[in-house]
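Given below, in the form of structure tokens, are the structures.
Values in this text are rule-based calculations from the coordinates and carry no lab data. Everything quoted here is computed from the prediction, not taken from an experiment. Cβ atoms are built from the backbone, for glycine too; each structure is taken alone.
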Structure I
Amino acid sequence: MAAKPSGNKSVLVIGLGRFGGSVAATLDQMGQDVLAVDKNPELVARWSAHLPTIQADMTDVLAIEQIDASQFDTAVVAIGDSIEASVIITGNLLDAGV
């Protein structure tokens, strides 16, 4: 289980492609507490030097429970290559109370 972020707002960013990575980096620069998640290990490795990252498939409800997604103030779903995955993840986050 991830530790509860401390600071202004805690934001879960799902997807570390061009859009998600940019959003996560900008939020981090603004002083927000960011946790970035992607299922692609290469993207997670690339961003891990700059942001807290986790490799996980967020379409899996267990992954959402394991990172305790309900602790975050908000989430950004930035999955550009699969509308189906975006819808599933958004539904899972809503069910978790995010």
Structure II
Amino acid sequence: MKEEGFIRDYESVKVNETFEDYKVFLKYDQTKRPIIRELVRVSTPGRRVYIKSVEIRPYKNNIGTLIVSTSKGIMTGKNARKLKLGGEVILKMS
């Protein structure tokens, strides 16, 4: 999300010795509106949505992006398509 320009930064926060959390710093435009306007959860525990690499298309006229869980880790749809990896669609973001 940082490489795509949706967030300013993030940092790892250790909750205890076995659990780690992340603090995300949102990015805003010149008018103080957040860059992330919409987050839509796609896969749910009761309904998993999978996609092949050739099926990954730009979302919302190239403004949005998909977040995909692949065998190589969680990445954007653009990176998954570039690496020819399919996987579970976690969310759509614009």
Exercise for the section: Compute relative contact order in percent (Cα under 8 Å, 6 or more apart) for each of I, II and report the one that scores greatest. Expected result: I
Fill in the blank from the handout: Taking distance in nm of label points 7 Å out along Cα→Cβ at positions 21 and 53 for each of I, II, the highest value is that of structure II
Problem - Comparison of I, II - label where distance in nm of label points 7 Å out along Cα→Cβ at positions 29 and 61 is highest - result: I
Practice task
Tell me which of I, II gives 5.4 when you compute mean projected area of the Cα convex hull in nm².
Solution key: I
Exercise for the section: Determine which structure produced the value -11500 for helix-only ellipticity at 222 nm (-39500 (n - 2.57) for each DSSP H run of 4 or more, over all residues; to 500), calculated from the coordinates; the candidates are I, II. Expected result: I
Exercise for the section: Tell me which of I, II gives 8.0 when you compute mean count of other Cβ atoms within 10 Å over residues 13-20. Expected result: II
